[in-house]
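Just so it is clear, none of the values below were taken in a lab; they were calculated from the coordinates. These numbers were taken from a predicted model, which means no experiment stands behind them. Cβ atoms are built from the backbone, for glycine too; each structure is taken alone.
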Structure I
């Protein structure tokens, strides 16, 4: 069976780290490259963090590219209050020996989509959509060649997690999200409604720790730092593990359920800036532009994640 070719666009982030590790541990996927973008923390940290995660996984042959350092229009908003100063606070990961690629991430996306056969590359976006929007603006021809974009972002019944209305990834660069959602590319969306169902409970984290590997120990330390914010915020046992849902859907789509509907991005009102307006009940005549997931088999998700981490 041919491996699914993917590009991961990310702003690591502890949960981004888990998503990258899941992808690198999965033989069904061919990671063509990892693109860093400013988001959870500034670009100087996200690009370094992507390198650290590749080295943690022992996958030093995966190329890492630095991308956009700020959103298309607005000033950068970051989330050190969640992820810590570095974005990967928790374990003491060594400085990377890998080097960033010289090419800019946006140029890498454009060149790769043009060089690979049409319809064979999926973009997995785990952070703000700035790099992808810039690529689409510079090279509109690539839209028809992208198989799909699977993204973590947005929310509807869950509201927002950075403002009452907006989820962080979309809020950081709503204008980029507007470009992507209007692109006509098939979209699969993992909103907060799904990610808030996959909680890093003590039992689930202990199962990862029981693997006893250096990767597992680092993952436990990442999760123990990451979950503290959401446990305090939501009063839950564990925090939501957002970004790995993107990779889990590629590996086992039957874990998730959703429906095709229209998603529009609010870019005008400061009150609701970055809101994903999801027409779940098809009350408008706006055409469906995204497969929006609503539920997930959380136990199945963690079984998949733990089994794959065991291989690293």
Structure II
């Protein structure tokens, strides 16, 4: 376990993404994966109001009531744009609180340990957004909050506002990042509001100490697919085929041989090992795949 930045939350070295729960994964499979994750020493479960049309949170809420796990940190997200109006951002106080209240009801909890704003609204003053979140902390609905898909300049502006007004502010960032370097302009996710970590943001994290809790931490299993000799789609090649990744792959292959682990495990470990706190989020499709996550947690905890 490691402390998440300036919070008092003790977080496992790898988080479990719950995007497929209630959608691609049925309830029974989702429950089995959650049980296996906790048994492996994991405690950060990351969902969102929009995942699987709300079913991800519903499945997670049922599991929480059934399993009654100890020391599990539930994180979820709100303030995503509506699918029907992808250019209309939803960052007003009323919209944020409405999403949060829905998450509280579905999860069956009285507060959220860590709440992410799923998207930014660059046209809205960052101070207004921070004040909204602080009000939700004071109301006891959330303990801490962070930013997902926020660019570096907005993160810096939020930090400056919080410091000037004596507020906690964002406690972590969840943007797209992996040790597998993404080719600029070729993201496999075409959503223009997705923010992928670049060199500027890496420098920001290193200087500020702001924790990074990245999604797509294994780059959709790109290295693992290569290691297994699987066919790589044209989109995945366009996104990740470059000289830097060729070298990184060779380094991780040596790591796998030394530690007797899978390439998926090695990718998670390498992504997490940075000069600042990085807690990669990863999803699995089967209980068997949880072995890769469990091995990463063990290696990172050594």
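What the table shows:
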{"read-out": "For volume of the Cα convex hull per residue in Å³, for residues 196-267 alone computed as 112, the structure of I, II it came from", "value": "II"}
{"read-out": "Structure from which 3.8 was derived, distance in nm of label points 7 Å out along Cα→Cβ at positions 92 and 116, options I, II", "value": "I"}
{"read-out": "Which of I, II yields 24.5 [mean count of other Cβ atoms within 10 Å over residues 12-19, calculated]", "value": "II"}
{"read-out": "Structure from which -13000 was derived, helix-only ellipticity at 222 nm (-39500 (n - 2.57) for each DSSP H run of 4 or more, over all residues; to 500), options I, II", "value": "II"}
{"read-out": "Winner on mean count of other Cβ atoms within 10 Å over residues 84-91 once structures I, II are ranked, highest first", "value": "I"}
{"read-out": "For 24.4 (mean count of other Cβ atoms within 10 Å over residues 164-171, calculated) the corresponding structure among I, II", "value": "I"}
